[in-house]
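Asker: Some structures are shown below for you to check.
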Structure I
Amino acid sequence: MPELAEVRLMGDFINYVVAQEPFFDKIEKSEVSKVSTELDVYESGIFTIGAICRGKELLLHTELVGGDIQGAVTKDLLCNMGMSGNWIFIRKDSPRLEQAFKHGHLRIRSTRGNWLILYDPRRFAKWRWVPGFSQNRGSCPLTEYEKFSDELIANWQKKKDFNKPLNELMMNQRWFNGVGNYLRAEIIDRINVNPFQAVNELSTEKFKELIHVTNLCVRDAYQLGGGQLKDWFNPEGMTSENFDQWMTCYGKKMSIRDKTGRMFWFDKKWEKDVPESYRTKKA
């Protein structure tokens with residue numbers, strides 16, 4: 001599943017495309033898509049789009065061209081990438097257009113007839129019109145680091161969420177927006193703490209280190225071009241030769257299934273602390 005770095009790279013790609021193709025006239029979905037969101041945005045009017053990212057969320061900001069002179073007419077489409085959703089751009093005369101449409105379940109046509117497409121073979125991606133980013137997700141640890149840090153420090157000894165083991169809390173988007181499976185493994189491994197320890201039992205020094213290393217890891221993953229993992233590729237076609245070297249834990253150390261059934265990688269020295277409820281799901 002795309003995490004913070006990958007979502008942000010998708011946003012960069014969309015904004016690169018719209019710099020070349022600034023005007024659009026249609027949004028549609030594929031015939032097989034089950035997403036029910038109405039996509040007749042501006043009744044055949046011309047509109048612009050731009051991507052804004054926060055954590056794992058990608059917002060497409062659309063604005064009607066030549067709208068009400070008293071104020072801009074805008075709508076925001078929140079896109080959830082699911083397990084493998086990605087963005088591609090394809091020209092109307094490309095021999096690959098039919099293949100792109102086969103798995104392109106959200107399609108945005110430029111006034112030149114070319115297509116910006118949410119490409120998703122597994123069909124888990126979703127989209128909906130919203131007034132802004134989700135209120136139940138926290139600040140972005142990359143672009144809103146001070147707010148991210150302040151929220152955690154203000155709540156880690158107060159909220160019951162922090163009674164949970166570190167490896168579980170790090171998947172909670174209310175506190176670690178953008179962190180997913182590979183990032184939690186790398187972050188926890190780098191701060192060298194027991195991943196099954198309750199977060200509010202960490203020392204103040206270690207908790208602050210956790211916050212700092214989260215910022216460093218999401219920054220590194222973004223700068224390295226994203227995960228390049230099984231279900232995701234960089235939409236700009238970049239490969240990340242150094243990414244596998246950067247990952248020291250995910251897919252390389254001991255693994256076990258957590259309470260949600262997700263694989264979690266960690267150093268073998270913490271094996272004795274694995275909760276009994278996990279052991280029945282051992283990989």
Structure II
Amino acid sequence: MLPFMQQQRPICEVLMAVLSYLQVLSSQAILSKREMLSIQRSIDALHRRLTADVGSVVQEQLRFGSSTRGTILPRSMDEHSDIDYMVVFKSDGATPQTYLDRLKRFALANYPSAYIKQSFPTIVLELNHIKFDLVPALRSFWHDYKIAGPEGSWRGCSPSGFRSELTERNQSCHALLKPTIRLLKLWNAKHGYVFESYLLEKQVVNNLYPFCSNLREYFFKAIDDLEKTGIGWKDEHIRYAKAAINEVRRLEEGGKSAEAEALVSSLFH
């Protein structure tokens with residue numbers, strides 16, 4: 001009877017295997033206290049150097065992006081993980097490129113051994129343990145700020161807007177939306193960055209999650225709802241992820257918890 005009993009394990013036990021795996025993985029995808037302290041020291045140093053170098057023409061400095069939303073991944077999991085840092089200049093009528101050039105000169109002078117490049121509309125400052133995206137900005141009448149947009153123009157930007165939206169949705173989704181985003185971003189990083197990170201977060205926030213009550217259900221629904229990009233290799237990764245989740249469901253229904261967990265794990269390798 002023992003082999004038969006093993007094959008007929010209660011479905012709740014079978015589902016727990018995948019759920020437990022995802023819960024552990026999501027908890028590992030959070031910055032450690034050591035990493036957070038290291039990042040904060042680098043931010044403090046960056047703030048001091050900017051103030052000393054270009055402080056007379058800067059109104060404000062602020063961190064924004066995934067590191068303030070609780071959805072940033074450790075660099076060990078995502079080599080593109082970075083800190084978005086806005087430098088708000090006093091407006092003097094200059095073009096966005098002029099402000100980008102000012103930030104690039106600052107970075108070259110103050111971080112001579114770092115990797116520095118322009119990646120429109122930011123200046124990338126990559127240190128050994130952290131990467132900054134330095135974003136020049138101006139105060140805006142219609143928006144909180146304006147940053148460089150297409151064709152060298154300015155576009156409105158409200159850094160706190162999406163953070164507030166995510167916080168509100170996360171609270172209404174049993175505090176499971178941020179863990180779901182971290183899992184999706186890990187899958188994304190492991191498969192060549194199918195989606196731009198911010199757009200992937202927006203997609204997850206905009207989804208509906210009826211009847212979802214745990215991380216397994218949220219993650220599966222988020223995969224189900226991934227939208228095709230129209231780009232062959234990217235859509236192939238999306239197709240495989242959706243097919244894998246459907247197969248995991250079939251394995252779980254058959255009581256094959258080990259196989260189901262192994263297949264979910266393959267999405268992150």
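Each value in this text was obtained by applying a stated rule to the coordinates, not by laboratory testing. Predicted, not measured: the structure shown is a model, and the values here were computed from it. Cβ atoms are built from the backbone, for glycine too; each structure is taken alone.
Asker: Out of I, II, which one gives -17000 for helix-only ellipticity at 222 nm (-39500 (n - 2.57) for each DSSP H run of 4 or more, over all residues; to 500) as computed from the coordinates?
Answerer: Source structure: II.
Asker: Follow-up question, since we're still on this one. A value of 5.9 was derived for distance in nm of label points 7 Å out along Cα→Cβ at positions 13 and 149; which structure in I, II was it taken from?
Answerer: II
Asker: Still on this structure, please answer the following. Tell me which of I, II gives 1.40 when you compute Cα Rg over 2.2 N^0.38 Å, for residues 53-172 alone.
Answerer: Among I, II, the structure yielding 1.40 for Cα Rg over 2.2 N^0.38 Å, for residues 53-172 alone is I.
Asker: Figure out for me which of the structures I, II the number 1.05 belongs to, where Rg/Rh (Cα atoms, Kirkwood Rh) was derived from the coordinates.
Answerer: Clearly, the read-out refers to II.
Asker: For which of the structures I, II does the calculation of FRET efficiency 1/(1 + (r/R0)^6) of positions 141 and 245 (r between Cβ atoms, R0 = 30 Å, to 0.05) return 0.05?
Answerer: Corresponding structure: II.
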